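Presented below are the structures under discussion, each in the form of structure tokens.
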Structure 1
Amino acid sequence: MDEYEFDVFLSYNRADEPWVRSLYHRLQSCQSPGGPMRIFFAPESLPPGALIVRDLSVALKASRRVVVVLTPEWIASDWTNFEASIELYRDPAAKQMRLVPIVLRTCEAPDELARLRNIDFRSESDFERSFAELAAAIEAGRHAASAESAAKQDRERVLNAAVLPWSPQGSPSFRFLWPERFIDPTVRPHKSLGPPVRFAAWDSAHRNIGAVVLVGAPGGGKTTLLRSLFLRDDSIYSPQYKVHFITAGTVVADSKRVGSNGSQSDDMAGGHLVLIDGVDEVGASGLETVMSYAAEVRERGAKIRIACRTDFFFRHIAMRDDWSGLFGEVVELLEWTRSDAEVFTQRYANQAGDPTLLQRAIELLDRIPSPSPLWRNPLQLTLLLYLLHSRVHISQQEVTYPYALYGVVYRHWQHRERHRGTGQVSALAVESAHVAVAKALDATRGDSPPRLRDAIAAAMGDSLDAVLEDTAFRGLIDTRLDDDGVEVVIAFRHETFAEFVISRSVISAFEQGGYAIDKALAVTYGSHINRFVRSGLEFRAAVRASHILENLVTRYEALLVERLAEGSGQMSYAENDAMREQLVYYIGRLPSVASRKFLRRAYAAETAPIIRRSAALGAISQGDQEIERDYLTRLRIDPAEDLLNRSVQIIYFNDDKGDFHNYRDLGSVSWRRTRDHIFERLVTSGVREMGLRWWDMETLLSFFRSRPNDALSATEIEVLKGMLCGDRSTDRACAIAATRDLLLTEASPGY
């Protein structure tokens, strides 16, 4: 709502009333996109019986612009009364043009008005030119006010966005974090290599870069960082830049509405900073629209900052020269340090008014194994603090695995909504509906958003209408009406919850067994969902490992029989191989004696090299040194085996596009993501990391040999020199050290 009642106040002397009245009516007749001008003109704008002096003062304060009609009579009679109110309109630099003097007859204006640029109405022959200038000045004020109002609404929209993945009424909004609890993230630039640095410092030094991609892990703080750029009053981009915060989904939706009638980037030009969030959420097909929009914005001179997941960027954007070349820098948000986590926890506790929260959180964090990402991931830590503050019981085991943490949060959400009395159907029905929506979103990324009723109809049956009214279901998803008035699903409130509910359905299928496994694995989900499945298997290993393992092994053996029996089974050979490879991979994530026995059998019997590789890595990660020696020997003496190992790594870590079974690394593409992930493992010493250490060394050596122009960086050399190789008295530790030394020699000239 506009803070001013009037667009303009006409201040004049009564001797000039006929001329001013004519001006008043002419202004009222102006055609304007914002509607008729709201003009205060006494006496017509005063109600009968009004106290003129008092009401004129009120109207003056309620007006955005004051047009002073300068004549000798106005100076002599009206200036003294007007001077008492001029403090409201003092504008030393005259940037806002609050006062607009127009000269009707020659006079000596007071200094306060003489210094302002006036509009000359003394010549009747120039009236039209002068009138057009006056109307433009008034309209500029109205346009600025409209833009200011829109900016305030955008600011409120960002501030009111939920911190946690449900409605603002049920959880803190972004106001809870901004600015007192905001943690300036540590980042690492990818193009201009350098040490990690806090983002504010990097941004200050590189603000002139026209386009920047902000990448990071799910829940790693990308959206929070973009919001901070939008909200910062002391931003290096303000006030010279007009800042816009939009989502990639909005860009895609708007493009469909704009069609051929024009470009949605028409208003973006120099002096604008455009922040685009959630680029990975539109999928590969929607990416074309988003990147075209980004290119148009840059061509018009605006700066742009986009945020997306690291793996999505390197899989879909970095692979296209026309897209990757658009960005001057790729900035990766690193995980929080323990210090970051404790500072945030202290601030959260203070804001929540919970003096014991910090100590309870630290005691729990101290018991969590070091590989757990809990305190390093902003979203996961926020979920934990919410649970602790809500006095929800959570065990150490549940906070060790992201899958289990999300499970506690999801159950608490369902319980809370039922406690409010808004639950219409069972918790199982709500979960089934969430899974159906999540799968529909995953399948239609970038295409038309799925219709809500259609997405869940098959899963809900007669309960469809009831689940649509259930707040436990509604509270985790965002919807809107499409152009036909049909409700469509935009997204989950946080995409990680969509990934979690799908992973729960996969784990449930593993527990059920049989053809339910086939149905769960019929769609090959990306790493975004698979990481939750892996976490779920690791968590379940403590309670239901033998049951899940038995189901997976039974299904693998049945598929192997079908594969060996030519012409039988419902799947093609390629489909059968792909599913068996997935089963072997997941079995390798269930550490047990029975799992290791199966992996040894599969490694010995499988004729498909990629499945044999999965069996080998599963066994190696579980400590089978016999298979480790045999498989690493294969890598050294068999070029085809070595090539396959590199090729799978390239695809797995999103350095190139393709599928595991057919892709072959030619040594020409960048392997930066693969390289980074391997070195990240080398600086930790968990059981799995140490189990894969020798294989990591051999894989690195293979990559550097396939790319003779690559060399180890100074940081990588230091990592290798300080890397743990295991018990020095063992042959294995000596072999790891020997491969490490060979790598240093071959890939580090002058070492």
Structure 2
Amino acid sequence: MASVDEIVAALADVPSADRVGWRFADEVSRLDQPVTPPSRPVPAWFRVGVENAVGWLAGTWPQRPLFRPIRALDRAGIVTPAHDDAYVLAMVSALGDRGDAEYRLAVIRADHELRDDLLWRVFEVEGGGEVSLTNVDKFSMPGCGWADAFRTLVAEGALPRERVLNSCLAALGRDFSAYRAGFFARLFDSLTPTPAELATARPRLLRLLSSTVPATVAFAARHLATTEPDEEFLDACPPALVVPAKNTPLALLRLVARAAPRHPERAAEVAAVALEHRHRDVQLAALQLLREWGAGELVASRLDLLEPSVAQQATAWFGLVRPDESPAPSATEEIKSVSRTPGERAAALMAGDTDPWEIEQFLADVAAGRAPTELNKPARRAFKYSGELRHVVAAMLLGERPHLSRGGFLALRLREIQGFTGPRTLLATPSDPSGWLDPAEFVARLAAQPGPARHDLIAALLRLHPDGREAALRKGDVSAVVRYALGGPPAEIDDHALWVAAARTRAPLDDDPHLIAAGVTGAGRGHAARLTVRLTSDSWSYQTETGTRTVVVWEPQLEVEPRVVRHTDEPTVPGPEADFVRWQAQTWPHDAETFLAAEIEAAMSSAYGENDGRTPERLDALLAHPGRLGPMAATVVAAALTAQDTGCRIRAAEALTTLVPRRIPVPVMAGAMALLAEHATATRWAAALRDTGDPHTVIAVLSGLLPRLPYTHRGLNALIETLMEECVRANGVPGKALDPWLSGFTGSSKAARSARDLAKLMP
């Protein structure tokens, strides 16, 4: 253990860039308990170090109680960081130890301010990435999580039971992501609320029926099923009848039927809303209720929303005529460039903008000496968010070294720009929002900027647009490597990274004989990369309150041919890069495959609820990328189609219909889905495909996928039903290759029955 004076002395000679993260937290963790007041006020850098440590812990789970000394300094008034969201998340992350239940409990029992005030903020701040109540509990030892602490403290009377229950429901009403909201639902259930407590909670439960998180809606419906449905229930019910999973709407329809004798007209109106659900089972259940109640007029107004086979049933029962369907025109969003001042641009980036065009313009501002000087205060706040793009922008404004979890080529560029001693024009700033650099503009910048910076030149070479190179080559006296990139003759290879960049922009998808002859070999260097992915499974078991649970996780193994050792200054070589998906994607506009190969593992993790929050950015980067899209791109889309988050799946469905078959061939897409079939949840795929509104693409993809799946594949029926509905919708037929597969079904399973129905559509 050590005093504050000793810790300040130990850190005094450490470079300021290293007074962050583990180094600072480890030193402070030696602090005496209770804290001995220092002999003199702590220096400003120590206070900044504590604030940075709070920001670091807010985004990183160290699995150790590193927050306790920070809290001790705060309670003693030695350093008083703001009790903001980052402070609360740091407490979630590091108040306790993942294997010691008593540590967290002891701190809460002894800290009255924390127990009476700060502790309740954990129900208000969602967190993300590594730090959330859900994530900490998931990877803590049994009995050592936050939920265990709350249950223990409630049982002791240290925390009021009613306030914990109400706080759980309030948290669920904040529409946190499904993964993180699950903590509050499980904590509520584990406290086994009594009928009287549920009666008190009923108004909150009714409000939760309109949550955007399907699991929260299911939670509310389950508890409301123990009460008698009344008119208030019918008024709150409609939003819940269209949540994606079918079980919740089906359960609610049973409650609607129970309310019908007392409120017949309102019950029929509510049941009709379920006709808007995308699953045929929900539509059929609602249709049967409306048939019993003679409410055909409510069906007629929604006939065009029904699945084709359900619509056929409705027209037969009610004598309705279905209007002709015409596909909705596809809308193309016009992206308009917004001109910003350097200050506006920096402020927008620190507020969360991740547009790669804007970050490149910001770097150009910094290099040219145009960086704003009036944003020091917001930059200090943004600097806390280590690993995020806003942290990088803040670091550049403050003259601090940005902290990136994986480093890579982008980190080298940032470091190089920070090292400039005077204003200069960057060569690599794109001339097009998609990441391209006009060759003529590049040569003009070279002429005006003698002695180019090395990583700036590498980045510029990789971005050269294919058009206009010959004309650009004739315009200026350029170096041998630049001439080669523009299509000129080979020359002696000196700097490997520069020549790799020149070769990969000269002929991005082909081998380069000049580099290979010089021994600069391997995928993404002298050779074009040949990338394949295979999956391996890993399983483990752990104890829960209800017994043993076994989890099977499929992990991607990237195979790169020819094999190569990755060099940080050669970003065309497959491997992990920096933290910024959209920006990284524009490093090499010629080919998206190398970039996307490193994203597959993270994309797949979203199926387990461990979403890193970047799936939408991956899809945006993929859609905006102007270069080649192949199996790696298809695999990322296939992984996003089975994400736990509904919004991610909808974005993936849009990406699929935008890219297939125009940029990703149907066989490639079907092959990627076959690769991920064991990892994916087939019902999620089915729901996402129905969301596309493009039956012809869905028919083509499923016709290619289904013959690759075994008859015992879990959820197979959902995919077959989806194909059948899309065929009926588009008056189309499945691919001929599907015929022998369909004829191989035997037995009376749902999949076999659906296969026989689908076979009837074959010509």
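Each reported figure results from applying straightforward, stated rules to the coordinates on display, with no laboratory input. Bear in mind the structure is a predicted one, so any value in this text is a computation, not a measurement. Cβ atoms are built from the backbone, for glycine too; each structure is taken alone.
Given structures 1, 2, which gives the highest value for distance in nm of label points 7 Å out along Cα→Cβ at positions 306 and 442?
Checked 1, 2; max of distance in nm of label points 7 Å out along Cα→Cβ at positions 306 and 442 sits with 2.
Looking at volume of the Cα convex hull per residue in Å³, point out which structure of 1, 2 has the largest value.
By volume of the Cα convex hull per residue in Å³, the leading structure of 1, 2 is 1.
With distance in nm of label points 7 Å out along Cα→Cβ at positions 466 and 690 as the yardstick, tell me which of 1, 2 scores highest.
1
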